[in-house]
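Just below sit the structures, each encoded as structure tokens.
Only the coordinates and a few stated rules stand behind these numbers; no lab work does. These numbers were taken from a predicted model, which means no experiment stands behind them. Cβ atoms are built from the backbone, for glycine too; each structure is taken alone.
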Structure P
Amino acid sequence: MEKLLEIKNLKTYFYQDDSVIKAVDDVSLFIGKNSILGVVGESGCGKTMTALSIGRLMPGAGCKIVSGSIKFSGRELLELSKEDLRKIRGKEISYVFQEPATSLNPVLNIKEQIEEVVRLHRKDIKENLIHDFIVKQLETVGINQAGVKVFAYPHQLSGGEKQRVMIAMAVISNPLLLIADEPTTALDVTIQAQILELILKLKEKLCLSVMFISHDLNVVGQISDYICVMYAGQVVEFSPAEDLLEDPNHPYTQGLFNCLQAFNEKGKEKLNEIPGEVPKSGDFPKGCRFHPRCSKKFGRCENEMPPLFIRNKTREVRCWLYLSS
């Protein structure tokens with residue numbers, strides 16, 4: 001598979017007073033051209049910070065990319081000037097952020113907000129054609145009565161319509177990479193399915209690569225070519241989606257699947273769960289970061305951090321159980 005984006009040994013830390021919070025700690029992954037990478041894990045696992053690091057969108061002066069490599073279309077993004085990066089961010093790499101209700105400006109109508117993107121990244125669109133172009137883009141992402149709703153304000157739209165507006169804004173520049181951070185969260189099941197279908201259609205129509213972030217393994221499994229499972233700021237499993245869905249390797253991934261299976265079984269009075277919670281970034285345990293919650297741990301897990309072991313050339317898993325595999 002030809003790689004569009006490749007991240008190697010990325011470390012993004014928060015510096016607060018005398019403490020260091022390792023939000024992203026030695027993360028490596030890739031996204032192939034015209035493919036979808038699903039990134040899954042509980043809240044606090046480093047998914048969003050990894051995505052923000054790609055565009056160097058650091059949330060505050062205390063957050064810094066400490067080391068690593070982020071190569072996009074053969075260019076090292078960490079070596080680009082701010083000006084050169086701005087030419088890529090929003091044009092070649094677009095984001096759909098969490099919670100569209102907070103991402104859209106409440107005092108501007110939809111046309112005014114999309115116009116800014118068009119004027120910045122689509123200078124090929126003549127001024128007198130911008131309105132019709134925006135309406136067509138809204139129709140493309142499935143908004144009914146787009147000619148009317150283009151003048152609506154965010155509070156006048158449903159949750160699904162707000163998300164479609166965000167997607168329209170993200171793909172209006174014909175980007176190479178779309179980073180979608182939990183785009184189906186808080187949507188009902190029917191709208192969720194429609195958004196997933198829309199992303200798949202846009203992927204094929206625009207030859208997009210997509211980084212799809214979610215805490216829901218079931219959703220990620222529906223659309224991904226590869227799946228990256230993150231836990232406590234690290235990648236714990238990286239695999240072709242079909243292989244991971246058939247045979248999850250890491251105990252954490254297996255735990256996520258057990259929760260899904262219980263949910264799908266009728267007659268269950270209580271859902272399965274992974275005991276405990278994700279450790280805080282400034283208070284990771286010694287050794288494997290998952291070992292306090294793991295039923296398969298043994299002595300080495302509590303004292304030594306496992307590396308990513310390569311299995312069958314295409315799969316990686318961070319677990320001492322696969323030392324000799």
Structure Q
Amino acid sequence: MSHQRNPRTLLTPAMRNVLDRMARTRQLPLHALTPQQARQVYEVGSGMLDVPPHKLARVQDLQIPSRDGQGLPARLYAPTQELLPVLVYFHGGGFTIGSVATHDSLCRQLAHLAHCAVVSVDYRLAPEHKFPTAANDAWDALRWLATQAGALGLDGSRIAVGGDSAGGTLAAVCAIEARDASLPLALQLLFYPGCAAHQDTPSHTTFAEGFVIEETHITYFFNHYINTPADRDDWRFAPLLAPDVDGVAPAWIGLAECDPLVDEGLMYADKLRAAGVAVDLEIYRGMVHEFIKMGRAIPQALQAHADAARALKHAFGTP
């Protein structure tokens with residue numbers, strides 16, 4: 001993408017206002033905190049700009065077994081008790097922070113708007129659980145759900161996978177693993193996913209500071225997540241490095257224009273398209289990373305929710 005000399009001029013007035021308010025709170029920078037402290041700060045702040053949580057007919061806590069026997073907490077959301085298709089959702093947070101709780105409003109919103117069930121997964125976080133634990137947990141959760149959908153009263157023939165940021169990375173990885181396991185997916189729903197091995201695209205430089213997620217944060221998260229620099233060259237860390245993506249599920253990709261990750265998201269869309277995968281790409285102008293959780297202040301967040309829900313309905317064949 002072309003990046004202007006002063007990237008702040010790209011921001012919408014509402015987004016600039018949100019960023020100015022954030023700057024005035026003068027919190028300690030994330031990278032100055034322990035991961036445990038960073039999780040608390042994120043948890044406290046995550047609901048401030050989010051849409052109010054939708055009341056739903058069904059909200060149920062689950063335990064999903066992982067390959068090493070550890071139970072993964074998850075939460076099932078559904079707008080009705082009928083047999084519904086299901087979106088398996090992975091939250092963002094750099095593999096280090098975030099939870100089912102921080103993404104509760106978003107998952108409720110998607111379930112409501114798309115008229116589908118959403119299963120939000122608490123995969124294990126770094127640094128306590130390093131790469132590839134999150135990727136393994138994500139795939140274990142998706143595979144389990146595909147076998148247990150019927151028992152949960154869900155339509156196992158219509159499953160999508162999705163996530164934002166690091167969760168988008170996990171969703172993209174799951175889509176590749178699902179293809180390899182002949183598990184059909186209706187859609188991969190990716191909000192500004194991390195896709196590249198290194199932070200070396202132009203957007204990482206242009207939006208390095210002052211746009212919610214900063215280069216220092218990304219480095220902080222990744223240093224907690226990886227065991228050695230060689231992990232970055234594994235496609236489960238960087239889906240752009242996947243040997244091939246032929247035959248993976250169709251993709252809906254929503255990117256923020258003013259985001260360090262925007263270029264790699266575009267590159268992944270191109271990689272999918274080059275392999276003949278149907279890609280629906282939306283770039284939200286003047287938006288920053290995390291904007292989909294700012295629906296109280298930012299109209300484009302509501303637009304992104306509606307666009308994602310429309311893509312889910314189309315993929316699931318629901319009216």
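A few points about this structure:
- Which of P, Q yields 3.5 [distance in nm of label points 7 Å out along Cα→Cβ at positions 33 and 305, calculated]: P
- Structure (P, Q) behind the derived value 20.8 of mean count of other Cβ atoms within 10 Å over residues 89-96: P
- Computed 21.0 for Kirkwood radius over Cα pairs in Å - originating structure among P, Q: P
- With mean count of other Cβ atoms within 10 Å over residues 137-144 derived as 23.1, matching label from P, Q: Q
- Mean count of other Cβ atoms within 10 Å over residues 65-72 - structure with the largest value, from P, Q: P
- Among P, Q, which structure scores highest (criterion: distance in nm of label points 7 Å out along Cα→Cβ at positions 209 and 241): Q
- When semi-axes √(5λ) of the Cα gyration tensor in Å, for residues 49-152 alone is computed for each of P, Q, the one that comes out at 31, 17, 12 is P.
- Structure from which -9500 was derived, helix-only ellipticity at 222 nm (-39500 (n - 2.57) for each DSSP H run of 4 or more, over all residues; to 500), options P, Q: P
- At a computed 1.00 (FRET efficiency 1/(1 + (r/R0)^6) of positions 129 and 225 (r between Cβ atoms, R0 = 30 Å, to 0.05)), which of P, Q: Q
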